[in-house]
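Chemist: Once you scroll down, you'll see the structures, which are given as structure tokens.
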Structure I
Amino acid sequence: MLRKPYVVIFQFVLSQSNLIVDYKFDVSSERWCEVVFQLPLGNKSKLDLATIVEKEVEKFIVHQTPGIERCIESEEVVNDVPTKFLQTQGINFEVRSTA
């Protein structure tokens, strides 16, 4: 049985589209979710899932740092070792006077 806040989340997700017929998610660590869509076969409907995911990812914030607008993970080979980098857009420096 879901606790009340989770019931609200469940109901909210289902209310977003008539095509969504079920929703499951990780209530313990909130690391995954599963959305079940039901499409009518009669009109050969297509669901552009990639576009839906891309739009949602743009709104998704894992952690926010004031002044940093965007962060992109990239991987480069440095000294024959694959190395991950974070490239940020924005400034998060504070200038302090020593006077």
Structure II
Amino acid sequence: ELDDIQKKKDELESEFAMARASLEKSQSTIELEVQRLLSEQVKLQQERESAVNKLEKDKSKLQKELDGLKKKMEDALRREADVVTELQSTIDDMEKEGQ
């Protein structure tokens, strides 16, 4: 009877030890996965920040190009207006001479 109790105790201790080892392994696996996910989160955050910075630089560059094109367009329109004014003045002068 005492041997049966000791045997049962040994079996339970063995099962408990295996359960504890399994739990520790699961905990270790979970900790590794948490570390992997945290690392991935940091990487994704850095990639996002890099993408945002690139977009801001691209936006700034495009805005400068747009401003430059706008200035060129305004200059061209001014020159066109000057040419039209000069042509009209020449036409007016020619008409006066023709009278």
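All of the numbers you see were taken from the coordinates with simple rules; none came from a lab. Predicted model only: the values in this text are computed from it and were never measured. Cβ atoms are built from the backbone, for glycine too; each structure is taken alone.
Chemist: Suppose Cα Rg over 2.2 N^0.38 Å works out to 1.64; of I, II, which structure was it derived from?
Modeler: This value belongs to structure I.
Chemist: Ranked by Rg/Rh (Cα atoms, Kirkwood Rh), for residues 13-52 alone, which of I, II sits at the highest value?
Modeler: II
Chemist: From which structure (I, II) was helix-only ellipticity at 222 nm (-39500 (n - 2.57) for each DSSP H run of 4 or more, over all residues; to 500) calculated, if the value obtained is -7000?
Modeler: Working through the options, I get structure I.
Chemist: Then there's this: 5.7 is what came out when distance in nm of label points 7 Å out along Cα→Cβ at positions 37 and 77 was calculated for one structure; which of I, II is it?
Modeler: Clearly, the read-out refers to II.
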